[in-house]
Structure 1
Amino acid sequence: MRHVVFVVPFVFETSLRFLRGALSLPDTAVTLLSQSPLEQFEPEVRQRLCSHWQVADALDGEQLAQAVRGIELQTGRRVERLVGVLEQLQEPMAEARAALGLPGLGRQAARWLRDKSEMKDRLRACGLPCARSVLASDAAEARAALKHTGLPVVVKPPAGAGAQGTWRLDDAAQLEQLLAVSPPTPAKPLLVEEFIQGEEHSFDAVVMDGRTVWHSISRYAPSPLEVLRNDWVQWTVLLPREIDGPEYAAIREAGPAALAALGMTEGLAHLEWFRRQDGSVAISEVGARPPGAQFTTLLSAAYDCDMYARWSQLVIHDVFDPPPRRYAAGAAYLRGQGGGAVKAVHGMGQVQQELADLIVDVKLPRQGQRPSSSYEGEGYVILRHPETQPVAQGLARLLQLIRVELGS
């Protein structure tokens, strides 16, 4: 029986799906470590836990290490793994593992995989393609960065997540506007990065013993940054059935090389990349964690298995049986138009008539629901088919048919 401490700071459904995956595994005792009180978690989760420990700050590595020591005394069981899915957790968990002597992602790798500036420096040092970038600690450095990166640029915090706090700037005047309201400082620098023109994709990969043993490729349309700039835009992600052809040869080489360069030796990584207009690839960002935005649900659909449980088996028991890709899959993310809360969702009747055979999962926006601040939007529809074209066509049709109306 392997004892694992699973860190879920707050009651987020995304984290709970992975926690449930861990709780479904045989020969696994799961202790939940959270900031939220145990009573806020659903009874089904509470009843299956080995124990629970609450901390004041789950993003503090020292508190995590102290909690693990307390859990061992409380349960009388040695803790063998410390895991969690949020990107913000990866560095503090690495610090705690180092203090406790637990296996898992190391401190230097966690730093490279969290700090986007250090990540880009490391990738460039290893000869891997990525966007030109400069870390600016003051306004003068931000202005000077434009000479290195050119325009347009993307400006963001070096340790951001989910494209939050990210801006696309098309000219120097827009940079001045940003500097007037959010100037960089040594304590809070900004990463000024070349805006890459091209198609945006992801490369999700499982690494074991320092070797990439499985990967998946998807395409965004439009990019998450473009979605954040236009809060009414509905967008899609497509996982094509065929990912072993020559069109993906460059990322099949660059992706594993980037993970190795960044010190990723075990686990599931989410790498975002661009195909430039000349056909070359450029690595955007890499996270040492499962993908967000329902991607793990999409992976489960494409590979016809429970990827939440498989991730848990990988990080807890060091076991991963690479599944074959049986389907193409895709998601359309539903976002409201107008102001206020969700008033109505239009077009679902026609969607059911035309696309019912493709739909495998739906989360419709609820009446009265407030708009999301993230690019995930207010709901989604997931499609699946053995061939790529019906899914691609179905996603395009979903965006034509569904309209989320906001109002007072």
Structure 2
Amino acid sequence: MTASGRPAPLAGVRVIEISAFVAAPLGSMTLAQLGADVIRIDPIGGNIDYTRWPITDEGRSIYWASLNKGKRSVTLNLKSPEGQALATQLIADAGTVVTNLPAHGWLSYENLVQHRPDLVMLRLTGTHTGGPAVDYTVNAASGFPVITGHDEKPVNHALPAWDVIAGVYIANGVLAAELERRTSGTGQEVNLALSDVMLATVGNLGYVAEIQTKGSTRGPLGNGLYGAYGQSFRTADDREVMVAVISNRHWSSLGKATGLAEKLAMIGPLLDIDLSTEGGRYEAREAIDAVLRPWFAARTAAEAAERLAAAGVLQGVFQTFEQLVNDDPACSTENPLFTEIDQPGVGRVLAPRVPLSFAASPVADAQPAPSLGENTDDVLQSVLGVDADRIAQLRADGVLAP
């Protein structure tokens, strides 16, 4: 129950997660942060992502802890019939399961639906044919690496964008299937391919239609903004400031903030380009860059950003992760997004809740991730009614961790 007296949006929903890496854990964590009871089931000793970097000096995965906040953790010997049976019972009780593991044998929809006829199962695969793929291989095929950077040498960006977007699709898919089940009374299998997440995004952003209608798209622009004016500028203190102009108001504000309005206005007649349009400013980008660069070079990044912000110009100073965490008040408890938590095995850290603010049914602050297998006994007892003697026997038989 939240401070308003109303439950979190997904209170009362239970989801079983059997997964690894980014997309599926992120999707399930999103549901947990919205109030769902998410129980992650891993093999004893952890799945293949349990020790993924970054890690602490003691070898604990900061990555794993960050993607499993607010969940409960159960470990089972999933190679044993008894472990598979317990996992199946937990799935049947919850009625919803998310996985990105091969869904065959006991984990197939065909098997699980026999134990819960209205089962909702969301399965993430690499490709639409069921083949394997990961974010970085999917991205290689997307076209984006070839237009990233300053030349046509492909650059795979560090952000696993397709995994992150897939995580949001997973949460949406589970919620859509849950709402449909409440209407129809039946469940279904929902499939999502990581490569289709990429392809849908490429299509939705117009790249597919552009190639079909025009034959080609732009090449790499560095930090330039395609179809409008945007650029990064080196400052006197050797920092970089990004500027984006997406309206005539922003264009006017840029001239006023820099005191270069008259010089900028001269570019249009000189090049016979209409600078009152986004396309015109894009065409004149190199001339605009040349006028603006000395202004930035004469000021520190902080001075330039302050002047631009005061005038209403869209701007941002490039910063490292270290600068973001240590110096930026937006990445601190001054921002209601963040809470300090004591994360077992990691320490006291800032952690974000879900970045949605509900006026009437607010979500809880971020909660720590469980230790691996921390909730095994409690879940088996409270959810499945397994008594202490049976748990002891399962542990002796190797179905549960020692």
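Read-outs throughout are calculated quantities, based only on the coordinates presented, and are distinct from any laboratory measurement. From a predicted model like this one, the values you see are computed outputs, not experimental measurements. Cβ atoms are built from the backbone, for glycine too; each structure is taken alone.
Brief remarks follow.
- Which entry (1, 2) yields the derived value 20 for relative contact order in percent (Cα under 8 Å, 6 or more apart): 2
- Distance in nm of label points 7 Å out along Cα→Cβ at positions 110 and 174 - highest-scoring structure of 1, 2: 1
- Highest-scoring label, criterion being mean count of other Cβ atoms within 10 Å over residues 22-29, among 1, 2: 2
- Parent structure of the calculated result 6.2, given that distance in nm of label points 7 Å out along Cα→Cβ at positions 118 and 310 is the read-out and 1, 2 the choices: 2
- With distance in nm of label points 7 Å out along Cα→Cβ at positions 182 and 198 derived as 2.6, matching label from 1, 2: 1
- Looking at mean count of other Cβ atoms within 10 Å over residues 166-173 for structures 1, 2, the greatest value goes to 2.
- Computing distance in nm of label points 7 Å out along Cα→Cβ at positions 102 and 214 across structures 1, 2 gives 2.3 for structure 1.
- If Rg/Rh (Cα atoms, Kirkwood Rh) is computed and equals 1.05, the structure in 1, 2: 2
- Sorting 1, 2 by distance in nm of label points 7 Å out along Cα→Cβ at positions 70 and 94 from high to low puts 1 first, with the largest value.
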